[in-house]
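Readers should treat all values here as calculations from the given coordinates under stated rules, not as data from a laboratory. Because the structure is a prediction, the values reported are computed rather than measured. Cβ atoms are built from the backbone, for glycine too; each structure is taken alone.
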Structure P
Amino acid sequence: MAATGARDPAESAIFEQLLQVSTDSAWAVCSSLGYPNSFVEGLTAVQPGQKMVGRAITLRYVPIRPDLREQQQALGSALNKRAVELSGPGDVLVVDSGGETGAGFVGDVITTRFIVRGGAGLVVDGAIRDLHYLRTVGLPIYIRGAHAAGSGRRIIGIGLNEVVRIGGVAVVPGDILLGDAQGVLVIPRAIAGEVAERAAATEHKENFLRATLEKGVRTIDEVYPPNEDVLREYDEYRRGANPC
């Protein structure tokens, strides 16, 4: 995924920087800033080779009831359709299905519309349909499972762009989602710039430490954490005096 769909140059820079870092490095910064419970647990990356960065549009589904179905019908359009039509470039659909894997909240057709509108990814604490096709579309997707049945079998959508719970993490509409092969990190929008900058610095330093170890000269105790000599070498490397 490219960091497209940013709302302004500042957001574009944050998206670009986050695409270069891991969820590990970004989580460490989130934790240091008071958000240790920011990594979504229990989801599987459908496209583990892809990175995902985008802002959250949230949906909430609950177990189906006849009276809730009547309320939905009165709105004239299902929740997933309304969310897709609200979406734009750089948006991620974040779906609280309560962990329900006995019905999929969305399938190939509605997801196609989401992709056309510039959608950046799906994060679903539940299931999707048409996994055989959605594996081929190049969209980062994180799910708890897949099922042949549509949402009407078990769940119904009742909430759009409200605070939801995904894999034990609270997600606020507009939060920034970072996804890699390991999973998804939820970054509050207010700290996204600092997380991107500090995580990028961590990645830069750890790339140097790995390269130092690959030379086979220094021991792990010298390099991780780095002793004074290695820190001095890193400072020279960072300033471009000693390319590694």
Structure Q
Amino acid sequence: MITLIIPYYRAPAMLREQLIRTAHYPSDLKVLVVDDGSPEEALDVFNDMDQHVKNRHIKKGTRLFRHLADIPWNREQARNLGAYMADTEWIIQVDIDHVLPWECAIQLRQDLGEITDPGDWYHFHRKRIGRADFTRQKDQLPPDAPEGWIKPHVDSFLITRDRFLKSPYDERYVGMLGGGTPFTARQNREYGQRKLLPDGIWLEVHTTDSVKDASITTLSRDKSSYSELRTLIGANDKPQAILTKSPWEQVAWF
């Protein structure tokens, strides 16, 4: 089985879109949301959907966890917590603006044993949905194109939980943008290069043209601190032990 791990921070409209999509997933594809200490809590989105959506669009069994501290760029702890709390052989890590369409979820679940090997890890084809915003200026696609294919993403992948936890995200990079690159480099070096999933299994990448809060606009994207720390740590250092900087709790199980 597979668990989709969705980190959440100040993106209620994008989380709502994710929950509506995941409601149609196969019953044995699990969903786990990690609220990364967001001032706009993920639980409020869940509760609002419970109360005001005619047909309750929350997949049964969805679990919600929350970091209690609001730490900028805390993706390492959010993703590590999600993997730690998952109880399936495989996990999918995505950014919140990356949606796995229901038909792709079904295809992946049906073909998992035929197209994957537990010793490997995999990334997804991606289709951008919406005209480019400030985060998508490097796409090999015209900025004003309403949709189109773009290259795979460093932080969206399918991997076994065991392999992930053997070499998780390094939490020394918490508080700065860029920690996905050391994780990818270490996984490739220690366990082999990731492979591309078949064409029929892909992710939608939403922009603020498609969903108003698809991209984070409240945090600095300066990578100078990351670059300095990356140089100091070096490429071959082992990652810091997980779940060490921020207290967390399980908030709800739907």
Comparison of P, Q - label where distance in nm of label points 7 Å out along Cα→Cβ at positions 34 and 90 is highest: P
Source structure (of P, Q) for Rg and Dmax of the Cα atoms in Å, computed value 20.5, 70: P
